[in-house]
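Several structures are given next for inspection.
What follows is calculated from the coordinates using simple rules that are stated; it is not laboratory data. No experiment lies behind these values; they were computed from the predicted model shown. Cβ atoms are built from the backbone, for glycine too; each structure is taken alone.
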Structure 1
Amino acid sequence: ATGQVVTNDFAQITLDFSTEWTAHHRDGAPQLYPEPLRDEIDAVAQRIYTEVNNGVYRCGFAGSQRAYEKAYDRLFTALDWLSDR
């Protein structure tokens, strides 16, 4: 064993480090995925992934001006929503 953690699933390893690896956290480390906020955190993360991360690709790969404008509106609606939080 090398003592290294290797994965290509960034979303899962983020959760694992926050929930399964707590024995390796330093004393006083902040709780980055608190139980009472997990549903909200998950919902916001999902919206960021689908509307912002993928939204950039929808804009960049739009096959028409109409598709671009639709993707642009969707992306910036999500960015406005985030800004208002």
Structure 2
Amino acid sequence: CTISRAAASYVTEITQGKTAEEVEQMSFEDLMEELGRELVMTRPTCATLALGTLKKGVHDYHMHKKADEAHYPALSNETSTASS
């Protein structure tokens, strides 16, 4: 759908250079305002699909990372050493 493609393109532009935490904090309401609420109001699911998918991916990444660190404590040490 045209709205989902346009929204996905916009989301890729506004998320470049952002941290995972910044992406997680992004608001669906703000996205809809930026896209033009009157334009996307008839298809809000399409308008927020890309941001929702990205936020879910970031969330899943963090959950898997925490699970891996809990099962393999050495990974936690490698990660903290690498980021120092």
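If you rank structures 1, 2 by FRET efficiency 1/(1 + (r/R0)^6) of positions 2 and 58 (r between Cβ atoms, R0 = 30 Å, to 0.05), which sits at the top with the largest value?
2
One of 1, 2 was used to compute log10 I(q)/I(0) by the Debye sum over Cα atoms at q = 0.12, 0.21, 0.24 Å⁻¹, and the result was -0.46, -0.92, -1.10. Which label is that?
Computed on structure 2.
A value of 19 was derived for relative contact order in percent (Cα under 8 Å, 6 or more apart); which structure in 1, 2 was it taken from?
1
For which of the structures 1, 2 does the calculation of helix-only ellipticity at 222 nm (-39500 (n - 2.57) for each DSSP H run of 4 or more, over all residues; to 500) return -17000?
Label of the source structure: 1.
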